[in-house]
Each structure stands twice: as structure tokens, then as C-alpha cells.
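There are structures below to look over.
What follows draws every value from the coordinates through simple rules; no lab data is involved. These numbers come from a predicted model, not from an experiment.
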Structure 1
Amino acid sequence: MTRFLPAVVLCTLVLAMMPGATAAGFAQREEVRAFIDEMHERHGFDRTRLMRLFDQAQPQPRAIQAILPPKDPSVRSWQAYRARFIEPSRIEGGLRFWEANQQTLEAARLNYGIPEEIIVAIIGIETIYGRNMGKFPALATLATLAFDYPPRADLFRRELEALLLLARESHRSPAAYSGSYAGALGIPQFLPSSIRNWGVDFDGDGQVDLASSSADAIGSIANFLASHGWETGSPIVAPAHVADDRAGVLIEAGILPRLTPAEMSAYGVISAVDAPQLPCALIDLVTPNEATEYWLGYRNFYVITRYNRSSFYAMTVFALSRELKAEREARLVAR
């Protein structure tokens with residue numbers, strides 16, 4: 001029932017229950033010991049070694065504070081969100097990253113069908129081209145979210161398991177990883193399970209290194225998007241206008257593409273005559289006290305939301321990619 005509590009109340013309850021108020025690690029807790037037993041039985045991990053690792057891992061209450069949803073969801077603002085990422089320094093940094101990794105980006109496009117500007121935009125949004133990969137200790141952070149954050153405990157238990165497997169496969173200590181407050185790692189901010197499933201050794205050095213290798217980050221993002229159904233050459237979005245309240249049912253239906261623009265017209269959705277007649281979803285980008293911005297989200301828009309399940313995020317990837325491509329082309333012409 002905690003998922004129905006207001007965010008501020010949930011935060012207070014969770015932090016109060018956390019053992020982080022003491023110097024003790026996680027290893028003395030019954031649920032952690034059960035998890036260690038499970039890792040031993042399922043994957044052959046040494047119990048003593050895991051006990052030592054979890055005993056040294058300290059709870060990270062800041063991770064829970066950071067991951068909690070906003071206290072008032074109504075204050076979400078598309079214009080404010082967009083402005084955080086579509087700004088001159090991030091565009092300039094993206095152009096430098098593109099120039100430095102031009103051949104690798106082209107290889108990713110040829111191998112996976114993902115446009116260069118989409119990959120560069122994702123890296124720019126995630127870590128400002130590798131500058132901000134996070135400093136949270138990944139093992140302790142995932143343990144905190146797995147055992148002290150009930151709303152998403154199952155997800156983070158799976159990611160904690162994936163981190164232990166990833167570390168063993170990579171011949172590293174699980175305690176050596178650092179990343180975001182949600183346990184995301186490296187230049188592209190992949191969760192451990194994503195690294196295991198879609199990480200690519202794109203520079204051919206025999207290991208997948210998303211923290212130090214831009215090539216591996218580029219190839220892994222391309223592989224992720226391609227594996228989730230990216231359609232090469234297909235549209236991402238098209239502008240739309242909503243004429244009346246009938247469109248509300250389309251918003252409630254979610255972002256999985258189902259209807260063509262022509263079919264949406266029966267719900268009061270108006271699109272350009274040249275909008276591709278392919279399945280799409282109606283995307284509403286809300287800003288308080290401003291008119292809502294509407295777009296048609298096609299299959300490739302939906303694929304971007306598999307990376308981060310937010311329409312704001314996917315639309316920002318598209319917007320930044322468009323800015324990067326236009327500025328790069330303008331500079332190439334001017335040379």
C-alpha cells in the first residue's frame with residue numbers, strides 16, 4: 001500500500017526504517033541474508049564473500065530521496081524540462097563528441113540502422129557526453145533501493161542480481177562500480193541488466209567498458225534501440241493539434257502506437273496532410289499555465305521510451321538530435 005502514499009510521507013517512512021542511521025552495513029539483515037542464499041543457490045556465489053561485500057556496503061538514503069516522484073505531479077513542465085537539455089553548451093559539446101567519434105557513429109548507423117544524431121543526443125542527455133556519470137556506489141545504492149524502497153524493490157533486486165553477475169563476468173569487484181542514484185552505469189547510463197543484455201564491445205578490445213570507451217557506449221546504445229524495434233528510415237514524431245475533448249481517450253490509451261493519423265481524426269486530432277499514415281500514439285507535453293503541446297509518436301518514439309519511459313525524455317532526444325544535426329550540417333556547408 002506504500003505506493004499510494006504521498007511522496008513526502010513515503011520518504012519519511014522509508015528513511016525512518018532504514019538501517020543507514022547506524023554504521024552497520026546490510027549483511028546482518030534477514031532479507032539480505034536470504035538474498036545472499038538465493039545468489040549462492042542460483043548462481044554459485046560464495047556466501048562468505050557476499051556477506052563481506054554487503055557488510056561493507058553502507059545504505060544510501062540520498063538515493064531514495066533522489067528517486068522519489070515529485071510531491072506534486074502537476075508541476076511537471078515540458079518547457080522547463082526541455083530547456084534543461086536544449087541549450088548551447090550541450091549542443092556545442094555534442095558537436096565536439098560527434099566530430100571526435102564520427103567513424104564510430106557511422107559504423108553504428110551502418111550496423112544497427114540508428115542515426116548518429118539520436119545516439120549523440122542520448123549520450124548528451126544522459127551524461128553530458130561522459131562528463132557526469134554519477135558517483136553513487138552502485139552495490140550499496142542498488143541494495144538500498146532493493147531492500148529499503150518498497151515501491152520498486154523487485155526491479156532493484158533484479159538489478160542488484162545483475163550487478164553481481166556483471167561483476168563476475170567482467171572479473172571486477174561489485175564494489176568497484178559507481179553510477180547514478182538509480183544504479184545506472186557508464187556513459188550511456190545502462191542499468192546492469194541492460195549492460196548484460198545489450199552491451200557491445202564495439203572497439204574490439206575484448207571487453208564491454210561503458211565507463212571509459214565511447215565506442216562501446218555508442219555501439220551499445222545502437223544495439224539497444226535496434227533490439228527494441230527501431231525502424232530505420234521511419235518517422236519519430238509529427239506535430240498535431242487537438243480540436244476537442246474527444247482526444248482524451250487517446251491520451252489515456254498510452255504511448256504504444258495503435259492508430260494512424262487518419263483514424264485519430266475521428267477523435268478530434270488534426271495532423272498535417274503529409275503526416276505518415278502509420279500507427280502512432282497521441283503525445284501530450286504539458287506545461288502549467290501554458291497550452292499543451294501535442295505530437296504524434298510513431299514506433300521509433302516508442303522505442304526511445306524503452307530507454308527512459310518518459311514522453312518528455314523521448315521528445316527531448318528528438319529535439320536535441322534535430323538541433324545537433326542542423327547545426328552540424330550548417331557548419332559543414334560553411335567550411
Structure 2
Amino acid sequence: MQEQECVPPIFITGIWRCGATLLYLLLNQHPDIALLYESDLPLLWPMFRLPWERKHWVDKWQYWNASVSRHGLDPALLCSPVRSLAEAFEAAGRQYAAQRGKKRWGCKSPSYLDRLDALAAEFPHAQFVIVWRDPEESCRSAANVTASGGSGMWFARPGTKQKVILASKALKKQVDVLRSKGASVCEIHYRELVSDTKNAMQHVCEFLGAPFDPAVTVLNNADRSAVYKGAHHALARGNKIVSTTNRHAPLPPELAAKIERYRALWKAEAGDTWLLTKHFPESRSAKPTLWERAMDRLLYAGLRARDTAPGILFSILPVSAWQMYRRRRYMDAQWVHRQITDK
């Protein structure tokens with residue numbers, strides 16, 4: 001790759017159903033910023049350690065989650081040999097931005113929440129924007145989309161809501177690591193984003209060193225072309241910024257009680273020094289026992305291993321093996337592609 005002007009990428013992440021998609025849609029309307037939507041190329045990192053697989057990274061990436069077609073990228077312009085994940089990711093991000101007459105590039109994905117240190121190692125000058133949301137609200141939102149079926153059924157997988165709870169702490173640890181290394185980090189809260197959008201976006205633009213533009217405060221001209229299909233993105237396809245804080249049915253009592261215990265624990269540990277706990281109400285609830293915390297950490301590790309294992313296997317095995325797998329499982333080698341995009 002030819003030497004180019006250093007343009008630090010922008011990475012947006014948060015736990016699932018945290019409002020990061022809303023931030024993505026708003027920020028992408030900035031005249032100088034173009035973000036990929038859940039490209040998840042970093043999840044395929046083993047592919048770039050294997051020379052024979054690295055040569056086919058564009059085709060494999062497309063088959064993984066249709067990122068090439070979803071973002072309207074030209075595969076021919078990405079065919080130059082790359083030596084690393086960073087080179088490939090930057091080539092895709094720069095092309096996406098250039099097609100829109102923009103310079104700043106980046107990506108939004110919840111999959112990065114426990115990989116921020118790895119991203120910072122690949123991109124030392126990257127800027128990270130973290131969206132926090134009360135895990136109770138995120139779980140209620142996840143429960144709501146489960147009923148939609150289709151792509152929303154991802155949230156119905158066993159343990160998913162428990163994973164949403166523990167992900168907040170995992171993300172906090174990653175943010176602490178970034179800050180300890182001097183990385184550029186901005187944190188915003190979902191409630192501030194939906195209730196005081198202008199001030200929240202002014203804060204984000206100032207952090208990014210981008211002139212504030214009123215276009216980033218409304219969804220009227222938001223580009224949703226790369227967003228996955230599915231009822232779980234129904235609000236993202238609307239033109240109004242809608243708070244979903246109180247729009248969902250109550251959670252099962254056991255899950256609600258677990259969330260309350262962890263909120264009490266985190267509030268006691270961090271007080272108002274953590275943006276998430278700063279918005280927690282005072283609670284006299286009992287904290288989770290050491291046993292519960294240990295079992296939940298094991299559960300979280302197992303669930304995240306379940307999430308990341310397919311990407312690692314996909315990186316190592318040839319596309320033909322995955323075509324055969326999808327043909328046998330779904331009776332259609334292109335079934336996954338059609339579930340996530342019309343392109």
C-alpha cells in the first residue's frame with residue numbers, strides 16, 4: 001500500500017442494544033465522516049496471519065457478512081496485496097469514505113467491545129467513542145426484538161441477556177486499558193444522546209476534531225444502506241430520535257433481580273466516576289455473591305467464546321467449506337446473505 005496521509009480511524013462500540021446504531025446514523029451525516037456498519041473485519045484477524053488466506057480476504061469478508069456489497073465497495077480496488085489486518089481495514093474504510101467525498105473513516109460494531117486493546121494496537125492513533133446504556137434497558141430492548149423473529153432471534157439464544165449484563169463490565173475494563181495507554185476515548189450515555197442530541201453530538205464532534213454540523217442532530221438524511229435487514233432495526237429506519245427507555249415489557253423477575261444486584265455492586269465500586277453508574281439510581285439491593293459473580297464470569301467467557309469461534313474458524317477454513325456448511329444447514333449456501341441484506 002502506498003504511504004498515505006495519516007487519518008485516524010473512528011471506532012464506535014457499546015453493549016448490544018445500547019444506541020450505538022443511532023450514533024452511527026447521526027455521525028455518518030457529517031460532511032467529513034463515513035463509518036462502516038458492523039463490518040467486523042477485525043473478527044477475522046487469523047485470516048491475515050495466513051498468507052494463503054490473506055490473498056482471498058475480500059471474497060471471504062464478503063461471504064462472512066456481505067460487507068463488500070452492503071457498503072458498495074469495489075472489490076477490484078481492494079485487490080492489491082495487503083500485509084496485515086490494518087492495511088486491509090484501512091483500504092476498505094478509505095474507499096468507502098472516498099466514494100462519499102469524505103476523508104474520515106471508521107466502523108461501528110458491538111463486536112469490538114472486548115477487542116478495543118487489539119484495535120488500538122493495530123491503529124495507535126484511533127479514536128474510540130463508547131456508548132453506555134443501563135443494562136436493564138438494553139435487556140428489555142433485546143427482549144422486545146426477540147418477538148420479531150428472523151434476525152431478531154439472535155437475542156433469543158440462551159444466555160444472551162446475561163451476556164448483555166456482564167458485557168458492561170468487560171467494556172469498562174477495555175476502556176480503562178485504553179486510557180492507561182493514552183488512547184483517545186470519548187464516552188457518552190444513551191439517555192443524553194436521545195434527550196439532548198445537540199449537546200451530545202457537539203461533544204462527540206469536538207472530541208473527533210470535526211467541525212460541528214447541525215446535520216448530525218437529525219435523521220432526515222441518514223444513510224441506512226449498509227444497515228442489516230430485520231425488525232430489530234425498525235427504529236433505526238425511522239426519521240425520529242425515539243427514547244426506548246420505557247417502551248418495553250418488564251423483564252423476568254430473576255433477570256431483573258440480577259441486574260439490580262450488579263447495579264448495586266458497580267455503583268458501590270465506581271460511584272459517579274463511571275459514566276454508566278453515574279446514571280444509576282441509588283439502591284439498597286443486595287450485591288451478587290462471590291459465587292454468583294464467579295459463575296457469571298465463566299458463563300460470559302463461554303458465551304463470548306461461542307461468539308468469536310465462528311470467525312476464527314471461518315478465517316482458517318476455505319470459503320468452499322462454509323458454502324457446504326450453509327448449504328447443509330440452511331439448504332442454501334446464500335441464505336445468510338439474504339437474511340442480512342438486499343444487495
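The table that follows gives values for the structure above.
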read-out: Relative contact order in percent (Cα under 8 Å, 6 or more apart) derived as 25 - corresponding label from 1, 2; value: 2
read-out: Which of 1, 2 yields 19.8, 60 [Rg and Dmax of the Cα atoms in Å, calculated]; value: 2
read-out: Structure from which 17.4, 47 was derived, Rg and Dmax of the Cα atoms in Å, for residues 191-286 alone, options 1, 2; value: 2
